[in-house]
1. Work out the source of -0.54, -0.68, -1.48 here, i.e. which of P, Q gives that when log10 I(q)/I(0) by the Debye sum over Cα atoms at q = 0.08, 0.09, 0.14 Å⁻¹ is computed.
2. From which structure (P, Q) was Rg and Dmax of the Cα atoms in Å, for residues 105-296 alone calculated, if the value obtained is 21.7, 71?
3. Please compute relative contact order in percent (Cα under 8 Å, 6 or more apart) for structures P, Q and give me the label with the greatest value.
4. As an exercise: distance in nm of label points 7 Å out along Cα→Cβ at positions 465 and 481, calculated from one structure in P, Q, equals 0.8. Which structure is it?
5. Which structure, out of P, Q, was mean count of other Cβ atoms within 10 Å over residues 89-96 derived from, given a value of 23.9?
6. Can you spot which of P, Q the value -24000 was calculated from, given it is helix-only ellipticity at 222 nm (-39500 (n - 2.57) for each DSSP H run of 4 or more, over all residues; to 500)?
7. Match the computed value 6.8 of distance in nm of label points 7 Å out along Cα→Cβ at positions 121 and 473 to one of the structures P, Q, and report its label.
8. Determine which structure produced the value 2.4 for distance in nm of label points 7 Å out along Cα→Cβ at positions 345 and 417, calculated from the coordinates; the candidates are P, Q.
Structure P
Amino acid sequence: MDARHVIAADEMIETDVPARLDRLSWSRFHSLVVLALGITWVLDGLEVTLVGAISGALKASPSLHLSDAEVGGAASAYLAGAVLGALVFGWLTDAWGRKRLFFITLGLYVAATAASALAQSFIAFALFRFLTGCGIGGEYTAINSAIQELVPARYRGRTDLAINGSFWLGALVGSFATTLLLAPGRLPLDMGWRVAFGIGAALGLVILAFRRTLPESPRWLVLHGREGEAEHTVDEIERRAKQPTARGAARASLPRIKLRAHHEPVGPLTVGITLFRLYPRRAVLGLVLMSAQAFFYNAIFFTHALVLERFFGVRTNQVGLYLVPFTVSNFIGPLALGWLFDHWGRRPMITATYGMAGGLLALTALAFDGGALGAASLTMAFTAVFFFASPAASSAYLTVSESFPLEVRALAIAVFYAFGTALGGVAAPWIFGALIGTGRASAIARGYGFGAGLMIVAAVVEAWLGIAAERKPLEEVAQPLSSQETAVRPRRRGGQR
């Protein structure tokens, strides 16, 4: 079939494209996918760390001179932009395709973060942080959906966790960069933090070249009637992976699925019915996991620099060094534990990591309130907390990106990211900024305790509603809406709804 041929809307397609993708062994092609798409989390980690680590410089800047509340407000603006960007670009990702959005969202990020470096007032700075967040939020939806659809099923859990964990590579770069750029006498007072933002823009420009070599998701192509193009794309992936295309009896033995081609984007009503009528248990689970980790991370990480400066007298140019140990722990956690999510299973591992993170943070809150921790010991306590919190947070994205049908995958990610961030994340930096402003350790400890409680509740919900999605094809975890076997209400399988 001609790769340019497009099947008419509502015509049935029978294909083995998903099975061909899942049968592949790990290859250099899959490593390229991880590199070119995983940069999203590196950039987000860089942005979050920069704003946290340079908070003192933003307050001392002659042009900005931000207050503690305004530093938190700028962080909240970034998160609010991420919510809006996720929703808008999530819908476009399902409508226009994963690849086209790779470039739109990354381009917006590059432009907005470069503009942040030029801001001359709080209003301008908050606006550019909002637009930067829009780009990152859009990246989350396009990238998570593409990763799920390109990576073979048996590698999906550990790969997704490792990519989400790469957030902390960006955080590590941000920690070192701010330590160097904000060193006394190295750069003018109003210049160091501006150069720091330029790092993100430069890194984004470099990665645009890598993304040019990635294909569109073959699963998305089939769904939109471009079966010939999907077949051609899988042929090319198999060639690049140096794994021969199955022929004859081997090809005939691959499972096939039937889809109804459609060319129009899925409407909000269909998305709502899919998420909250067909999959209500999964909807509750996704919302709880995303909200808990959003508050946990955004409250602590956006404001940790302020805690170090206010309660322990850590100098602005030294803050980055205190971020390094638990930044490393956040990166190592998903790498060390990720394979267990594919072998031991999603439910036990998600329950364990959320529960451990919440329990350790509760102990940290008690020690902080009792005056038992200094700057170094608080940092080491967070190092232990985030070893488990990082794979837990990554597993929230894994859960929502593999739990819903192909037709609404990107928008489902957007909806849960948006609701989770809005409920648990947007207000968190502002709230903690206000708590820090009180100057009372007990106020901060109560905030930590609340975050710990959310994580423990999420662990209980996962133990109750968790899905056994490990090593299963996406189409088995959530049958496509347009599949011939899909009725108004999908058939139940082992309580997974």
Structure Q
Amino acid sequence: MVPIVNCTQGASPRRSCTTLPAGQISLAMKHDTGLVWLRRDLRLDDNGALAAALATCRRVYCAFVFDRAILDPLLAAGVTADRRVEFIHAAVLELDLRLRRHGAALVVVHASAVEAIPRLARDLGVDIVFAAEDYEPAARVRDAAVERALTADGRSFFRCKDQAIFEKSEVVTGAGRPFGVFTPYKNAWLRRLTPGELAPRGSAADLARLAAPAGRHPIPTLESLGFARSNLAQLKIPTGESGGQALFDEFKSRIDRYEETRNFPAVRGPSYLSVHLRFGTVSIRTLARFAANQDSVGAQTWLSELIWRDFYQMILWHHPHVVDRAYRPEYDAIQWETGTAADDAFAAWCAGSTGYPLVDAAMAQINETGYMHNRLRMVVASFLTKDLGIDWRRGEQYFARHLNDFDLAANNGGWQWAASTGCDAQPYFRIFNPVTQSEKFDPDGSFIKRYLPQLVGFDANEIHAPWLASAARQREAGCVVGADYPSPIVDHTVARKRTLERYAVVKR
């Protein structure tokens, strides 16, 4: 077992846990019984909170809460089928099955986590609750409330780093301040990296101390939580720890080509592991360790993507105002389009009926599957903010409702990058042309045709801007623009000029 490091004990007074040499952790048991509260770490292998609990407790229980503070607003908004809830439910079932093979079981409750965790700690007679650190502002408020309740009961709350390689202020500038630009952050991240940071946490032998609670604790069905089945099964999205491992194993065989293939949505270039990273059915250490040990350009490019993830988590921790305001305050002076015309344009963007095929195909992809290729996320975000002049927050919120892999830090960072309001963002005068992006990254229109079958009659030279084809050619292709497919809702050249004027306020 490797040392358990970077843990924070949430009892009073707060203190950092001691780093212990390998082989001595078994001597550090200070508690009889512990409870691991699983959240964004739905796995047994290489789990930081679980490893910390097994290193310091004689007996360990595991629990998961279907938190009503998260689920009830979805139901109130009329969401009856949610792929993320179903993905989590499948992961929880698999996790319970694995625990039972070790003679344990997962305690699963449907309640407010703020109330349920202290109550479970009392009912199970635990001394200490372990959890992986969560960097989102709402999660920090929740955890502070749980900590207060546990402390009032004479119990401890222990939070461990698990979903990042480096968190909070572990990678800072020479002056001790958080970075605001990615490249120097990445260089400092790489300089600090050691094998110990990437080593797996815990060992299989320790799982023998996992315990099953007395009595019967059936896992709530998806339907009892208030949700119906989504199209998750039809999409064949692998779930649980086994699904994450299967996707990773498949990606290993093509990671060397990642740099060449990652920008083309019709090609199997990405890892497709983002939803597993979001819910912790794979370990970030496992992924980063593999990438760091490969010499190919593709592997190093993918490692950079993982570092971006740490970067945005760090930004959210130090600058929580980015949740609803621009990272760079001067950009809050931008006057976005409002009123009926803007609402109609936003509705067209959401529905994938802007008249720009790559944008519309990308929106069809997210609406049908809950996934969108990363290159396309940049294209549609640029189109919304810089072609339509609509506030980036509206697009960010739409993604938050529809993405399977929605992660506040990454989603916010990506949207602010595209809108030029964030840290290390795309300069405001760089505006993606949706037609040239289409020609470059979907040259033969394969992706467009997959999601917009009405355009299959156009050839590779026409499909990126079908409104430019003659009326006769449109009839021949079986798709008349303005009737069978929308006309463009905005002229890109005109929109670009208007955007430069809109952003002029920043210069002033």
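1. The correct label is Q.
2. Going through each structure in turn, the value belongs to P.
3. P
4. Q
5. Details: P: 23.9; Q: 20.6.
This value belongs to structure P.
6. P
7. Checking each candidate, the match is Q.
8. Q
Where a number appears in this text, it was derived from the coordinates with a stated rule and is not lab data. Owing to the predicted nature of the structure, the values given are computational and were not obtained by experimental measurement. Cβ atoms are built from the backbone, for glycine too; each structure is taken alone.
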